[in-house]
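Asker: Structures given as structure tokens follow.
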Structure I
């Protein structure tokens with residue numbers, strides 16, 4: 001009998017796909033061996049990857065323009081990490097017709113309310129490789145940019161999302177952007193709607209602690225699962241294309 005790890009079993013025997021949450025090359029290789037079909041990164045994870053194995057990344061890091069802005073230098077470092085990962089995942093992206101095989105690159109969190117800045121960054125990241133999924137926050141401004149990006153054929157991962165209303169808004173804006181794209185003869189970008197149930201758990205733990213409430217850890221964890229299940233039901237009923 002074939003011995004599978006939990007993640008390998010999950011991929012082989014269920015419709016579930018999962019992405020690895022690290023840009024570290026060794027962890028990435030382990031994740032791929034376990035059946036991961038994508039990679040999520042953010043500024044913190046990118047920094048951790050660079051510091052964990054500086055010798056490995058030395059050949060990938062592009063010379064930085066000392067006259068460039070801090071934002072430009074950070075983008076250059078993000079590109080240096082994202083491109084090798086995107087190259088490694090390109091076969092997955094091709095074999096799944098673009099539904100999987102993505103590397104996430106996150107816009108500057110400090111610009112979560114700045115539509116113009118986020119859209120400019122999204123276009124820049126999209127130009128790096130066809131399998132870059134731009135991470136946008138599910139804020140009011142972020143949702144506006146999400147729709148515009150989908151209409152331009154840019155794939156988006158919507159993050160900083162914790163609630164059912166947020167993921168519904170993500171799916172609706174993806175639907176609107178997709179309609180605009182098709183009307184213009186453009187293939188719409190894909191959209192991945194995140195529910196950060198771990199952050200909900202953290203918040204509820206703090207609330208329970210502050211109020212000295214007799215709430216068990218099991219109950220706290222059920223809250224995030226309930227959010228995910230309700231969101232899934234709504235997505236199925238509404239036939240949303242976002243996932």
Structure II
């Protein structure tokens with residue numbers, strides 16, 4: 001089963017949605033039956049590549065909101081994140097232009113590390129409060145997931161994989177993506193936003209039935225329970 005996920009590394013709902021999908025795959029026994037492709041999307045292509053101002057301050061300024069209004073919004077997002085096992089601290093989170101991060105992820109894909117890069121970049125921003133505008137942060141992430149630091153440095157210091165990022169964004173527009181996260185299943189069904197896990201489960205089960213995909217059995221109880229085997233029983 002092919003699943004395409006459009007997301008941005010500074011979108012709080014993208015990490016939440018990723019966790020909802022992962023849990024749904026686990027609960028349905030389909031985790032080993034899918035091919036998940038992570039697609040790039042930029043919420044703010046004009047974001048500064050050097051400014052590391054706090055997310056809350058930048059958002060309030062951009063939207064013309066009061067501190068109280070912003071606090072209320074982020075409190076609800078933090079609570080939603082906690083419900084899927086994520087810890088967000090918007091007081092420490094910094095703004096970032098994610099173009100370089102997406103290019104790094106595209107490089108990681110060529111090395112068979114696309115999924116690892118996607119998780120590491122989201123975790124860096126949302127749970128470790130690291131600045132994605134900082135090349136050293138990106139290089140540390142590359143090294144952590146098993147990529148050559150030198151190769152990653154060459155990618156970041158050039159425009160390598162920029163075309164791949166642009167292609168993903170153009171493709172998003174073509175399929176009707178207006179916000180992220182956006183999940184496309186077999187180019188037939190789509191889920192917009194960080195929907196509850198049940199929505200993902202229902203969609204996965206429906207597609208699995210259509211494609212005649214049998215879920216992996218989930219063992220319960222003692223895996224070493226007493227059994228009779230090979231035509232005999234130890235009694």
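FYI, it's all coordinate maths here, none of it is from the lab. Note that the structure is a prediction, hence the values are computed from the model and not measured. Cβ atoms are built from the backbone, for glycine too; each structure is taken alone.
Asker: Tell me which structure, out of I, II, gives 20.4 once mean count of other Cβ atoms within 10 Å over residues 164-171 is calculated. Display every interim value, and only then the final one.
Answerer: Values: I: 20.4; II: 16.5.
Going through each structure in turn, the value belongs to I.
Asker: Okay, next question. Any idea which of I, II comes out highest on Rg/Rh (Cα atoms, Kirkwood Rh), for residues 60-99 alone? Provide the component values of the computation, followed by the final result.
Answerer: On the way: I: 1.19; II: 1.02.
Once Rg/Rh (Cα atoms, Kirkwood Rh), for residues 60-99 alone is worked out for each structure, I has the highest.
Asker: From which structure (I, II) was helix-only ellipticity at 222 nm (-39500 (n - 2.57) for each DSSP H run of 4 or more, over all residues; to 500) calculated, if the value obtained is -18500? Walk me through the intermediate numbers first.
Answerer: Numbers: I: -18500; II: -15500.
Label of the source structure: I.
Asker: For which of I, II does relative contact order in percent (Cα under 8 Å, 6 or more apart), calculated from the coordinates, equal 31? Walk me through the numbers before you get to the answer.
Answerer: Details: I: 12; II: 31.
It was calculated from structure II.
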